[in-house]
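Before anything else, here is the set of structures, which you'll find just below.
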Structure 1
Amino acid sequence: MIRAALLSLLPLPALAVTLDMPANAVLTAEEASAADSYDMPVGSWTIDGLPTRTATGAVTQQAWRIEATGLTTFQIIEPLETQLVEAGFEVVFTCTDDVCGGFDFRFGTRVLPAPDMQVNFGDYRYLAAQRVSGDGDEVVSLLASRTSTAGFVQITRVGGISEALATTGAPAVRAQAPVVTGDLALELETTGRFVLSDLTFETGSAQLGEASFDSLQRLAEYLTANPDRQVALVGHTDAVGSLDGNIALSKRRAGSVLERLVTRYNIPRRQLDAQGMGYLAPVATNVTDEGRDANRRVEVIITSTE
């Protein structure tokens, strides 16, 4: 009796986290080992290789297919990340395809084979998390991708005491309607285009000014909230100079805007394209200063919904 009472006062080993998958998810593959190691990526791939943290212990890896069209990798991972944080995990690294390192990152980590786990090199999302306790650390990584007809997520866990890694206990997930907030988003969703009218470029240059532009902030918010949207940034010029020269200049200016969205606002390159029209699509006459000013612009247009 005394021994039993004393044992009841001792801390119990922490149960491993069990994730609730959506009801329309199907387990396609599972591998488990009672004693193994896993090199979990904790940084983006560079020419020096892939930063990893080696975790040892019981390793469980599952691949799930989510039967739904139009899903984004954010929709797949976000509810799982929320569950991990609520269970006491700390997110130590997260990235999307181009930031992760594309092809090199994908082949630098352990992934269950296709067709059970499908990874689109140009559209995947990764997350690594850890939970530290006196009973031992537990690490979990998530890798989400998609095809035109389904979403895929791989869950890898090391440590903890539990039989189940994930179960289908959450509501089914479907593609969401676009998030529309503000004039820019409304214009893009209703007319398909919006003029980034506050942009300024250095004189005689394709280099975007260093100021913070409200239109880019709003465009970044729209693209972040709607990761399935792809847009083209289209540069335009006035009619001064040759057509070839103006097309080249307008495309370089659109490219400068694209780079700003990627580097300052962390927008994935797969959502962006840069093109130039030169003076072929004026919105005003080129015979006045006011008209030429209006024609020198960069527009954003929706090109596709994945």
Structure 2
Amino acid sequence: MNENKNLKNQSENKVSEEEKEEDKEYKIESLKKAGNIAQNVKKFIKPLVKEGLSVYALVEKAESKIVELGGSCAFPVNVSINNTAAHYTSPIKDDGLVINSGDIVKIDLGVHIDGYIVDTAFSVSFNEEKSLENIIQATEVAVDAAKMMAKPKVHTREIGKKIESIVKGFKFNPVKQLGGHQIERWTVHGKKQLPELGTQGGDIMEEGEIYAVEIFASTGDGMVHNTKYSYIYELNPYAGRVPLRRKASKQILGYINKNYQTLPFAERWLAKEFRMGISFGLQELIQQGKLQVHYVLSEQKGIFVAQTEETILITEDGYLQLT
């Protein structure tokens, strides 16, 4: 009897190990596919970023290209200009924002395959001021240096020290509240952080983890604040069942659960499914704690911010770049 039980346990353990290996292979395959799509979208979108271009047209083209290539948007494409650092995407109706001479433009996009996410960003400058000629290079050099340090058992605080040293070496400041982060399945911002400053917390990197190596360089103090604007939302996974009075709220919540799960989404996306009730529906869901709001983040007026970001997978002895 015991012998049969032991054989059964061994068989179950073997199946379990095989399932884990299959899951690992599927994860890596999905990440590579998402990364390839992200790379192709960047190649497609970079030549389109020109003075006079509508930001609304830019985000729509980028998001459509992700879908056309077989991926899904891990979050709305962000196009943040000058002192706007992050979380700007076009609202439901085109607000008329265009790229102008003198702008520094940051494009941040994410792709997922079945919840396996890659996150990447680049900057384009239309500003010829001498003091700004190296601001994008500062972020690119810092990303390259951070990647070279990435491997199991490395503390991300040590990487943060390197990032801070490089960005400040270019005479800019890292942005304190922003930076790299672990990516988990269906979660853009995972538990572990990859800070931009050596004085911030950080975590130990482990094999198999995914990180967005994300660097911001600012001509200001490196401090961003929430503006009053928000066009991106995310389901709160910790909120339980709550009473909803509006029919639109219930319909929108059901649609979010089915289509986005815990990934960020744009109110602009909802307009393609719902003709009415979006604003009131979102308002009730936010009031009841079902949705988290991603406010547009900005430095002070007159400040310029650049951004570069790549996603890597931590391997046994280093990293694999995915984007």
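Just so you know, all these numbers are worked out from the coordinates, no wet-lab data involved. Not measured: the values here are computed from a predicted model. Cβ atoms are built from the backbone, for glycine too; each structure is taken alone.
Relative contact order in percent (Cα under 8 Å, 6 or more apart) computed as 22: which structure among 1, 2? Going through each structure in turn, the value belongs to 2. With volume of the Cα convex hull per residue in Å³, for residues 80-199 alone computed per structure, which member of 1, 2 shows the largest figure? Going through 1, 2 one by one, volume of the Cα convex hull per residue in Å³, for residues 80-199 alone peaks for structure 1.
When volume of the Cα convex hull per residue in Å³, for residues 168-215 alone is computed for each of 1, 2, the one that comes out at 160 is 1.
Out of 1, 2, which structure matches 0.65 when FRET efficiency 1/(1 + (r/R0)^6) of positions 32 and 160 (r between Cβ atoms, R0 = 30 Å, to 0.05) is calculated?
Details: 1: 1.00; 2: 0.65.
Comparing all candidates, it corresponds to 2.
To test your reading of the models, identify which of 1, 2 gives -11500 for helix-only ellipticity at 222 nm (-39500 (n - 2.57) for each DSSP H run of 4 or more, over all residues; to 500) when calculated. Label of the source structure: 2.
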